[in-house]
1. Using relative contact order in percent (Cα under 8 Å, 6 or more apart), single out the structure from 1, 2, 3 with the greatest value.
2. Of the structures labelled 1, 2, 3, which one yields -24000 when helix-only ellipticity at 222 nm (-39500 (n - 2.57) for each DSSP H run of 4 or more, over all residues; to 500) is computed from its coordinates?
3. Identify the structure, out of 1, 2, 3, from whose coordinates Rg and Dmax of the Cα atoms in Å was calculated to give 18.3, 56.
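Since every read-out is calculated from the coordinates, none of them should be taken as a lab result. Computed from a predicted structure; not experimentally measured.
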Structure 1
Amino acid sequence: MTEHVPRGVILDIAAQGETVIAVGERGHILVSNDGGDHWAVMPSPVEQTLTAVYMLDQQHAWAVGHDGIILASHDGGEHWELQYSHRQYAKQNPDEAPGFGPLMSVFFFNTEDGIAVGAYGRMLLTHDGGTHWFDAAERLNNIDEYRLNAVISAGPGRLVIAAEAGLAFISQDHGESWVQSEMSSDGSLFGAWHDAGRDRLFLFGLQGLLYRSDDQGNSWHRIDTGLTSTLYKAFSGKETDVYIVGSDGVFLKMRGPDDVPSLFRYGDRRTTTSGLMTKDGFLLTGQVGVTTLPSETRFGVLTERGTGGRE
């Protein structure tokens, strides 16, 4: 069981080996070195909400958040440095001041090359580990500045961004050029996932929207979840299982060649923002901090009203 974890809002979690990092409101950074059994609160250089964290390996991690903040750690989350903020950029470049919206997602190919995306269509790139970040939003041709909610890797050199208005952006060349893909609904997309074993892509978001692509994002098939809840984040499980968490206590599981979803729902309908699977079960983040669920949690078949197993 988790111990000594602040009960405030924790928004994202990432792991490499037994090292787990979780981030959330007021700049909270939590680190576990035993797979989530015990936690320590690490000093944070910021007080703004941190929205996402990415771990490249057990040493290198990056977190992003409000005011365009980007933090980096090179020792498994023990210490963090501020690499970038919109306010800092505005002071140095008063004629090019970006909006002060949050960054929502970050990914690194290696210790040098990374990408961060967020509100107002912001897309930042680095080629020196984050020492310098530059604005590359013009590469997307996102003229309406739709919010970019998540960026993931979808194979060597391939990136996928989930965005507002049912849009996705796909790059095959490490973010140098992008192709826009439009879903059948204009509902906002909050997350993306690449099932590497089957080379399938998933996009998901508002009101239970869930799409799958079997051809690297060239075409998309909508999966009917029967849900009106928002889906936020996906992670992998055993074998080919894919899990997606969301609002109203929703916790989806997809298994099998057709990715038929089944559902577990928290009785208190808490919002769950992210998660991962450990050897003992699940670590989940959200309104009540970091919580656990056992691996034997039962998922029920979805009905037309979006009900299933319950806590």
Structure 2
Amino acid sequence: MRCLLAALAVAPVLLASACGGSGSSSASATSAHSAPLHSLLPSSIATAGVVNVATLDGNAPWEYFKGSTLEGIDADILNDMAPLLGVKFTFANVPFPSEIPGLLAGRYNIIMMSLGDTSAREQTMNFLDYGEDSSKVVVLKGNPENINTTSDMCGKSITVLAGSSEITQVQGISKTCATPIQITTTSSVEDMDLAVVSGRADMALDPYSSEAYAMKQATSGYLTQLQISSVPPIYPAYNGIAFEKSDGQLLVAFTAALQMLVDNGSYAAIMSKWGCSGLAVHGAVVDGGPTAFGS
């Protein structure tokens, strides 16, 4: 599937957060008493009326901050869930390597930052899957290293997001090479791309939809010096909202909310708005794991 890239001129959503800190939504106009799914929430969340969310800036079209406002697919989905659940959302912009440990330590109720649903992660978390994506190899414009297939990656250097499942995938490819792939990690997609532009790496392994979206919008800067290679997608998987295993009741409530958005057409409208109808799920999926696009 391909994410058909949309323009950035979209209406902002009312989910406020301080970039690098936390904030709270103003989207729950419906009172808790009249919210149709409020009774499904665990008592602690229902009483507090707040869900603490770990997210990550700079990953459009899924999630990014514009000033102090969270925007993107994730923001729109939560904006539409809020009156169904009768809750507000608070947000923490958390570095990726700290997100899963923070969830498991109880600092956040959920992670929502287009986190890939993998078999390994399902050992410690549950996922409510709300979209599909994959990783793609990004190279310098003109592809001077002629990286077009996975075998072309052999003997080259690649930068991958620290703590991501893609590290394991690249290691698996490297095991098939006569000359192994040199793997380094960075803490952000921007740092991965800059490593390629500066010549510190031959290629980067970036989230496909967000990288394609960013390249489409860029008119200057480092993104204009890069292109997405023809190497096939690596590890197609669902993007999911992550829940700690013990928070099964919260997962039930969110699953019902997402299914309601699917049934009433709101979810399809959100995916269409951001040009990603081709990455949409057809219903609320729990722990779907890796996928094959087109299935």
Structure 3
Amino acid sequence: MRQEAFEQRHQSLWDTFARQLDELERPRLRRRPEQGAGLPERYRRVCNHYALARGRRYSPALVEQLHRLVLRGHQQLYTRRGAWMWRLLAFIANGFPRALRRQAGYFWFALALFLLPALLIGVGCMLDEHLVYSVMGEAEVEQMESMYRPDNEYPGRTLERGAESDFSMFGFYIFNNIGIGFRTFAMGVLAGVGTVFTLVYNGLVIGAVAGHLSQLGYHDTFWPFVSGHSSLELTAIVICGAAGLMLGRAVIAPGRHARADALRRYAGAALPLVMGAGLMLLLAAFIEAFWSAMVLPSSVKYAVGLLLWGLVILYLSLAGRGGDGAR
């Protein structure tokens, strides 16, 4: 690309970035909180333009202009207090949903591996009360039934944990949720087979539990309990599965790269998915501990659950679009 066309295409971004830096370099008391919005993404793009300008041997004046912008952006992002918070917010608002959409094929494949077994065995367990024992042991089924019995004072909790505080359960749910998500991702190094097995197995267990409890007539305790946190928890597990499938792709089909190099490349691309899913699992644990077990009308629980499902879908589908032409 000729330098003139390069400048015409990107000059508006450089001007916007420069104006934003001018505002951020003002005294702290005169700044507005929203002035940092979009800074990490613009900085990344300007860094890329700077590298292109140097590699293509554009004029020294243009290279120097972009170099100054890169230095100023680096100063704002990595040396000022509170920069980590901006980076976290930028990741949540833009980086994570964009990274997931770039790997949409892996996500849909992971969703199919999880959802289809869940639906099939869920329907089967509603029709056959004994089918659940093909997936779970008798002791596990009894424990699960006791957790959602209509007379259980603490729905969703075992007898041993019934009297524990919500905060204690929050810690337990974090450990449990993060463990499931990490295993789903890490098992991908086994040529993807481990991730496939984990997704299918979790789908079978969750579907069997839902179908069996509905068949027993425990739907008035089970479904209101899980409606609040299910959108975040289940979606995050599928996202971890997508990241694990990426690792499996690197092992099975490394292309022109050595497997170790391909694994590093795919792991780098999968890392934002795992980090975002981890945040979703953390929020799911909070909702499960402090909201799901509350005694409220089922209609309220269902309304909140539907709202959260809608927000999760809209967030992952639309967040990070539009700005600077990003998809």
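1. When relative contact order in percent (Cα under 8 Å, 6 or more apart) is calculated for 1, 2, 3, structure 2 comes out on top.
2. 3
3. 1
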